[in-house]
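Taken together, the values in this text are just the output of simple stated rules run on the coordinates, not laboratory data. No experiment lies behind these values; they were computed from the predicted model shown. Cβ atoms are built from the backbone, for glycine too; each structure is taken alone.
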Structure P
Amino acid sequence: EITGQHELLDANPLLKRSIRNRFPYLDPLNHVQVELLHRHREGSEDARIKGGIHMSINGIAAGLRNSG
């Protein structure tokens, strides 16, 4: 209501399309990240879990580029 837009990024359709095109790659990575975070919070001391969390953060940030 404040911006007069019905959906997020209505004013920038190119960016909106670009982000939507990345979803098929970002969604699975996000699910992996959630699983790794669950394992870490359950007390896993496995260094691969922490490394995977860091890689998933970097991957999602790279996928979102300047939009995230």
Structure Q
Amino acid sequence: MKKTEDNTLVFIVDGKANKHQIKQAMKKLYDIDVAKVNNLTRPDGKKKAYVHLAPDYDALHVVNKIGIT
């Protein structure tokens, strides 16, 4: 999983969600600090959020913690 090497997680989010809302949701749901969020709206209308974690968090550890395999 290349994105875990970059300390980045990718989520499909609501099309109306902005970067600030996504950052707050990550803090509330998973208790992680986010350094930066990039958004991408796909041609089919789905929105991806590339969540760059703070340096003191490891993406692989977070993935295991929230139960994504």
Structure R
Amino acid sequence: QNQGKTVNEICREHGISQPTFYKWKSKYGGMEAHQLAQLKELEKQLSRYKKIVAELTLENVVLKDVIEKKL
């Protein structure tokens, strides 16, 4: 008997490739709901921190340019 949808069907429904499906399955397959929520929150925080680092790096470059022009 059929035990549910095939990987092909799932991928087609969600517009993803089979390699993406298996990558996600290996990454998230053993996790429980609270772990997934925690991971998403950490990824969100990391994204914010990366943005802050990029902004500060740009600011640092601008300040260095200003200092060099004054010397």
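Going by FRET efficiency 1/(1 + (r/R0)^6) of positions 9 and 49 (r between Cβ atoms, R0 = 35 Å, to 0.05), which of structures P, Q, R comes out largest?
Numbers: P: 0.55; Q: 1.00; R: 0.35.
Going through P, Q, R one by one, FRET efficiency 1/(1 + (r/R0)^6) of positions 9 and 49 (r between Cβ atoms, R0 = 35 Å, to 0.05) peaks for structure Q.
21, 56, 23, 1 is what came out when P(r) over Cα pairs in 10 Å bins from 0, in percent was calculated for one structure; which of P, Q, R is it? Of the structures listed, the value fits Q. To test your reading of the models, identify which of P, Q, R gives -27500 for helix-only ellipticity at 222 nm (-39500 (n - 2.57) for each DSSP H run of 4 or more, over all residues; to 500) when calculated. Label of the source structure: R.
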